[in-house]
Structure 1
Amino acid sequence: MGIDFHSKQNRLTYTTRVADRSWIDMMKSLLTVEHISNALDIGCGGGIYSKALADMGVQTVIGIDFSEPILEGAKENCKDYKNISFQLGNAYDTGLESQSFQLVIERALIHHLWDLHACFKEAHRLLKDGGVFIIQDRTPDDCLLEGDNTNIRGYLFELFPKLIDEEIKRRHSSQTVIEALQEAGFKKIEEVKLWETRKVHENKAQLLKDISERTGRSILYELDDQELSLLTDYVQKKVTKENNIVEKDRWTIWKATI
């Protein structure tokens, strides 16, 4: 059935976490944050990473998303940050002025998009000379790793192999991303891998609640309620730790500069 990003019921689904130290350390290794005065977070969701950029020292951050309810959640999540603002828009046409930003970031966005060329051309248009474009997403290889106490996502495809084709269809290979970046005009492109801590669950019950509520996991909206119940039972049996479960996802990050 897929997640309805425009449903008010889902407005807070991407506001319940904070960016982990593993992500912050990776960004600091890729960027000279103290030299970045402004950044654009396209597909900002609940503002988790807009907030992280501000905490890292970026002076002003604009978050763009195509969902009004999601933006409502983001504004609530970042209400104490006077240097973060949000507006409605999309990755193909943000409506913002050309050559306005030193940093454009798109995290967990491109698997929702089919036209990478148009998306990356828009990012290229928005960046100042010497600006940096950060894309973070999962390739098919990242998604289909075996499940364990850390990679909880792996159990989803182990139990429901029917979702493998669905997942692969919406994911872009590294080669596809790099070629689209080159076609959009980006010159220097780097690629790194990151095991990002998604969440530390105090106990197994907390993990199972997170799954049963489909919190921040769009792929779980492909399951009906009965299948979701089967998944929680399966994870209950497969995860051997009872407390302090550190859930991680593997990501690919591309850094491109003009």
Structure 2
Amino acid sequence: MHPLIARYLSPETARETLQKEKDGAPLEPEERLFAQTAAAHPDKRSALMGGKGKRHLSSDAEAAVVFLAAYAATRAIAEDPALSAATAKARKALEEEGATEDETDAFIASILLEEAFGYEEEVESFDRTYVQEALGEVPALAALTREQVDALILGFEKAGRDETERNVRARISRALVNTAWGEGPTPINPEHMEALYESEIADKPEEELEASLRATVDFLQVLAKEGLIGPQRLSRLRAQLGDEEA
């Protein structure tokens, strides 16, 4: 989890920082980034500060503190020597494909939130290498067209050994694409895999279940060869499916 997200998931800390900024007190670098993010999103700031003094956060205040923490972290990685180049390249790729600044921020924030909360194991340290890899996936994802996706699915389906396997490959690949990329290509994450498993794999007869799992792993490998999934992501997603070779 990025240190800035970890720090500002505490509403008290978030409010203290915004109060310091309002009072004109000197801010630390992390506080400055958080305050700048809140200034750029006054609706979120209002939702967070509006519940000040209340014992329990409203759902809007809870959403606001996560939003501001994640978006502040997107500013932080742009200044991180290890991630600044990858962040800039990802932003440029999204902007060249027509993404607005808000859409670009949301895309990168989703990567940071996945790193923080997307996997079952709790990792206190920030996995820069994983985030760097995820940012490196962005240019290929941003440039991906519907025609290219259809060609990938068709090629994957035709590579099946017989009609039964081709049908399974078609069903799995289309379901994963519709689940993960229904609103545009984004990094395939554990939530997408869980939704795919529940809708297309779970409760199937054993033989069909195994064929569906095999097709899922094979399709992920195809996407990896196209640069749409990095090695670390591929390994994590395969492990989620229980693939012993992950």
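For which of the structures 1, 2 does the calculation of helix-only ellipticity at 222 nm (-39500 (n - 2.57) for each DSSP H run of 4 or more, over all residues; to 500) return -22500?
So the calculation was done on 2.
Quick check on the output: -0.31, -0.98 is log10 I(q)/I(0) by the Debye sum over Cα atoms at q = 0.08, 0.14 Å⁻¹, derived from one of 1, 2. Which one produced it?
Clearly, the read-out refers to 1.
Taking distance in nm of label points 7 Å out along Cα→Cβ at positions 46 and 230 from the coordinates of each of 1, 2, which one would give 2.8?
Of the options listed, only 1 reproduces it.
When mean count of other Cβ atoms within 10 Å over residues 30-37 is calculated, the result is 13.9; to which of the structures 1, 2 does this value belong?
Derived from the structure labelled 1.
Here log10 I(q)/I(0) by the Debye sum over Cα atoms at q = 0.15, 0.22 Å⁻¹, for residues 166-221 alone was calculated and came to -0.37, -0.79; which of the structures 1, 2 was it taken from?
Among 1, 2, the structure yielding -0.37, -0.79 for log10 I(q)/I(0) by the Debye sum over Cα atoms at q = 0.15, 0.22 Å⁻¹, for residues 166-221 alone is 2.
Comparing structures 1, 2 by relative contact order in percent (Cα under 8 Å, 6 or more apart), which one has the largest value? Walk me through the intermediate numbers first.
Values: 1: 22; 2: 17.
Once relative contact order in percent (Cα under 8 Å, 6 or more apart) is worked out for each structure, 1 has the highest.
Here, each number is a calculation from the coordinates, and none is a lab measurement. Computed from a predicted structure; not experimentally measured. Cβ atoms are built from the backbone, for glycine too; each structure is taken alone.
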